[in-house]
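These are the structures, in structure tokens.
Every number in this text was worked out from the coordinates using simple rules, so none of it is lab data. All figures in this text were calculated on a predicted structure; none of them were measured in a lab.
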Structure 1
Amino acid sequence: MGTDLKSIAVPYHRGLHRFAIFTSFVTLALIVAGALVTSNDAGLSVPDWPTSFGSWYKMPQMVGGIVYEHGHRMVAEFVGLLTIVLAVWTWRVEKRRWLRWLGLAALATVIAQGVLGGITVLFYLPPAISTAHAALAQTFFCIAVAIAVFTGRRWVEEQPRVELDVRRPSLFTLTLLSIFVLYVQLILGAMFRHNGLSWWPHVVHAGVVAIVLSWTAIRAISVYPQTDAVRRPAIMMLSLMVAQLCLGFLAFITRVMWGRDAAQPELPMVISTVVHVAVGALLLATTVILAIQVWRHVPVSFAERVPGREQKPVVA
């Protein structure tokens, strides 16, 4: 991926790009479906796996929690099919070897995700496995979004404007730190939702997330306002972070304070939690996009440092 774009004729495949975008949207729908399962305590409504009530193909009676659990499985199977098509299509038409391998990585991730989902059922929702299942789902979403970015016309055809980042820590380092703290927050939140951890580590770490992401976004917006590919995802990341903090507060109120003694999940708790999970997935994917664009347009990590000579950036 570090080869000069001028030296390689990479064709733009509109169909592949649109299919990658479609796969990303369906994956987000799958994350929402999974959040509905957890929020409605429907994780064991279908007690077997990989079959459903002993059948591979028969539709069970869609009542109660079965609606969420079996519906989630159906969407997951559709995403698996889309990922197979995406991986094969990418491998056949893409000249960029690293992108072909990324397509295979997406396929391996979705297979692992399906296996983890099955293990959560077979072992009666162990918190550690359920948390890994949630984290891997958002990882796959980020991979799908990244493929959509890499197959886009702008990425393929434009000659990127490059600026050398001489600040410390570099903007690229800040984006990686942002991804890290978001993953920690994702794990803490999933552990809380699956009854493996108290709520307070998740709430306390939200402050860390706010500080790191604000630092990253403000640096990107203030220092590189002319670089649209960096400025736009930074603004989006900051906006989603604010929305996520508000949704997190709402989810805490409805789940911990109002719904603590509820006999079953109440609608306000379900809605706030599901939207919180969806926006969290969008926030993580946007931060990954920002890191990719910073890597491309502000390649501090790939600068040639020769004493006594001007630093020369290598275009990604």
Structure 2
Amino acid sequence: MSGTDISGPTRPGEELPLAALAAWLQLPAITVTQFPGGHSNLTYHLSAPGHESILRRPPLGPIPPKAHDMVREFRVLSAVHPHFPLAPRPLALCEDLTILGAPFFLMEPRPGLILREPYSHPDPAALSQSFVDTLVQLHSVPLTDPALAALGKPAGFVARQVAGWSERWRRAATPNSPDATRLLHYLETHLPPESTPTLVHNDYKLDNVVLAGSQITAVLDWEMTTLGDPLIDLGLALTYWDHAPHSAPAPVWFSRAELAAAWSRQTGRSLAHLPYHEVLGRFKLAVILQQIYVRWVNGQTQDPRFAHLDQRVAALIHQANSLL
């Protein structure tokens, strides 16, 4: 498979203070490698005799309010893992800022690979089905456990999503940001009716699942998980989804329509309001990339991948407007 994600040397400027971290872990020494993919939180593999874990911490520099909340992600995993085993088991939380300068947590490692663009897989049809099955499984978790029920307030969920992401857009705007006035007006004035709530991952995509062949062994990146309309997850997944061209009769990736139809068939839920959530999904992704881009503009990161994210933001706003 091409476009896979394995850990390697840490990026310049993103090294961890090994002595302080080893002392906190009560280990004589540790070996650290960094996962290269992703655009926001920093993820590392820690190893030592008798110890192996994954460390998650926020990006360097100032970050938007309530974003990159490692304490919340640890608590989400603690609540979700017993009911949805594909969520990795959390191991330890550190809120002592003297160790890394920010809160961080450790979780169990999961074997497998993470696909990165350009996506290539020997059995894309089987992986497409696993991707849908896993999302359906997440949306089928009963919310009877008080720890799960405490993760969010479903009433008014979509309206709060629109308000929150609109405010993030305004805070992260730069002089070259595209005009989103028409898009924001649409999202605010066309709110769909509320549906029966489920767990909502809020960033479900191929880059956030770990694979063993065509089977998913873990779902990652739970910091934005809450309770609400599951179409939020489907709309964002469709925003990210891309299917590689294959010539018949080779197996192919599900199209966006096939992905949505499979989810609807397995959950028994209507797709009537999915177009709204596809628009919202594109806007949310534009905001996420704009927040990363403004960190590069302000000199808070030197990662060269971020220098041209403004072009992707403009394309996403254009796509969202075209869907209206």
Work out Cα Rg over 2.2 N^0.38 Å, for residues 98-137 alone for each of structures 1, 2, then name the structure with the largest result.
2
Work out relative contact order in percent (Cα under 8 Å, 6 or more apart) for each of structures 1, 2, then name the structure with the largest result.
1
Given a value of -23500 for helix-only ellipticity at 222 nm (-39500 (n - 2.57) for each DSSP H run of 4 or more, over all residues; to 500), calculated from one of 1, 2, which structure does it belong to?
1
Figure out for me which of the structures 1, 2 the number 16.9, 49 belongs to, where Rg and Dmax of the Cα atoms in Å, for residues 154-257 alone was derived from the coordinates.
2
